[in-house]
Every structure is written in C-alpha cells, then in structure tokens.
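Dropping the structures in below, format is structure tokens.
Every read-out reported here was derived from the displayed coordinates using simple, explicitly stated rules and does not represent laboratory data. Just so you know, these numbers come straight off a predicted model, no measurement behind them. Cβ atoms are built from the backbone, for glycine too; each structure is taken alone.
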Structure I
C-alpha cells in the first residue's frame, strides 16, 4: 500500500516530502534524539571551561542552530502540506503522482518511474522529479505516445507502455 504524499506549494512547482508519516517520524527523531543529545554535548563542552576558545562548545552551538532550523523547516512543510493519496487519482494522461512504464526505443529496455516532487526523487528506487526532463516530456501524454528527451548523450525516445495510480 502506498502512503499519501505531502505536497507543498512553492513558487513554481509542487515539492514532495516522502510521506506525512516519514516527516512526522523525522521530526520526532530530531526533537527527541538529536536535540537532547546536542544539549548534552553543549553541557559537557561548557564543563571544559573558557567558552571563548572552546571548539567543542562552538561546534555544538552550531549544531544546535542547524537542529532548530531543521525542526522549523519540517514543521513549516507539515503545516502547509496538502495530503494527496495517489491511489485515489486516475486518468489516462501522465501527471504528478503517476507511475509510468516506458520502453527505450533504442535499447528496448523497459523502466518504471513514479513522478514525484523534487525532495522525494530517487532514480534508483524509480522515483523521478516532476521537474526532470523525462517527467516534463511525459506530462499530458497517454499510453502509446512516444516522448523524446534531450540527454547529454543525445536525444532518447521512450514509448509510454502503461500509466498506473498506485
């Protein structure tokens, strides 16, 4: 079962964090594990004396700033999130959230990609960003359509074999 996506509207495009559940777990980890561990590191560094020349203290304070920034970032994204359950989407055209099976017309190699936001993209697991050249060329296309993508090695052509909403 695919968990819902979290999308956050940005200036030009929707971005995606893995899932609401993953964001929540990450936030919990940062708040309950990383933040307390860093507070302890600050306390230990303070015990070493003069703070003006204490590299451990300054590193721990820098880390504290990063942790607080990360907490604010995750909370902001979760607060502005619009949850989309991809399994409830449908249609015959490729769009955000679709899982698309394609075949490379030169090599006959078949691939399967899910179109996701920039933050969730991971080509090795078959998740490509909605802003990638391949995704952009597939948006609005249907099964049987051939799309051409400019790559560093030249133009590649892919035929769309299947569109799924899983």
Structure II
C-alpha cells in the first residue's frame, strides 16, 4: 500500500464516518443511547469509541502515546455530552490527520514507528500498517452502528438512504 492508497483510504473512511454521523444525527436521543448489548453498548457509545481510537492513533503518529486513563477520558459518552460535541472533537482529529497525511512521504509511511500500548508497554509497527488498522477499525464499528440502526423499528427509510448514497458514490469511484 502506497501513499496514494493511504490518502484514498482515509478519504473513504472520513466520507463513510460522515454518513454514520449523519444517520445518527437523525435519531432521537433515546435511540442514539439505547443499549443494544453489543460493541460499546449504544450507537453513541460506538461512535465515541471510534473517534477516540482515531485520536489515540493520531497521537501515536505524532510521537505521543497516551496511557489508558488519559486516552479515553475525552472519549466517553459522559465526556462528549451529545452528538454535536462529539462531532466537534472528531472533526479536530480529522483535520489534524489530514495535515499529517499531507505531510507524509513514502519512506516515512513504510518505516517502523514505535509507540506505547495503552498499558504503557512498548510496541512498534510500520506506519502504513498502523494506518490500515485505523481504517479497518472504523469499518468494523461503522458496520456495528448500521446494524444497531437497522434494529430500530422506525429506521428503514434512513438505512435505504444511506445505502443509496453509498451506491451512488461507489458507482462514481468505479466509473
């Protein structure tokens, strides 16, 4: 995977995350916070976890590895009181990541980048593999969010619109 691939991967990730947030924004708070008993309990909890994980990895890419307590303190349903607050924080991450990606070169992308796990234990992976992991993590949790939305009895129209939006964008990408 090269730099162009990474840029496309994060463009797609940001677009797909936007769709998930847009869908969530149309839900009443009761549905947004309903405990589905999976992932991070609720749609809101899962979205908050997604944003927090992206922030943790971005911090690592900038050479700072927050420990578990610090890492998650800003990224809980209690610290992000509503979807607007979560969106504001997440957009800061997206903007910083876009700057990071724009400053990358192939050599840095392919190089090992040491970091600390949330436990504080040292680790290292190539940056490209870390970035691929972040995108895959987001994909997995977006699937969970869509599954939770599908379980809501009033949301079929919302799901149909998300699918139609995705199909139109993907058709344009493949043309």
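Work out the source of 20.0 here, i.e. which of I, II gives that when mean count of other Cβ atoms within 10 Å over residues 110-117 is computed. The partial results should precede the final answer.
Working: I: 20.0; II: 13.6.
Computed on structure I.
Thinking of I, II, which structure, once distance in nm of label points 7 Å out along Cα→Cβ at positions 22 and 54 is computed, gives back 1.5?
II
Given -22500 as the derived value for helix-only ellipticity at 222 nm (-39500 (n - 2.57) for each DSSP H run of 4 or more, over all residues; to 500), which of the supplied structures I, II does it correspond to?
Source structure for this number: II.
Using FRET efficiency 1/(1 + (r/R0)^6) of positions 30 and 118 (r between Cβ atoms, R0 = 25 Å, to 0.05) as the calculated read-out, with 0.75 as its value, let me know the right label among I, II.
Numbers: I: 0.75; II: 0.20.
So the calculation was done on I.
Given a computed value of 1.41 for Cα Rg over 2.2 N^0.38 Å, which structure among I, II does it belong to? Could the numbers behind the result be given before it?
Details: I: 1.41; II: 1.07.
Derived from I, not from the others.
For relative contact order in percent (Cα under 8 Å, 6 or more apart), which of I, II scores largest? Write down the numbers at each step before the final one.
Values: I: 23; II: 28.
That would be structure II.
From which structure (I, II) was FRET efficiency 1/(1 + (r/R0)^6) of positions 46 and 94 (r between Cβ atoms, R0 = 35 Å, to 0.05) calculated, if the value obtained is 1.00?
On the way: I: 0.05; II: 1.00.
Derived from II, not from the others.
If you rank structures I, II by FRET efficiency 1/(1 + (r/R0)^6) of positions 62 and 142 (r between Cβ atoms, R0 = 25 Å, to 0.05), which sits at the top with the largest value? Walk me through the intermediate numbers first.
Working: I: 0.00; II: 0.50.
The structure with the largest value is II.
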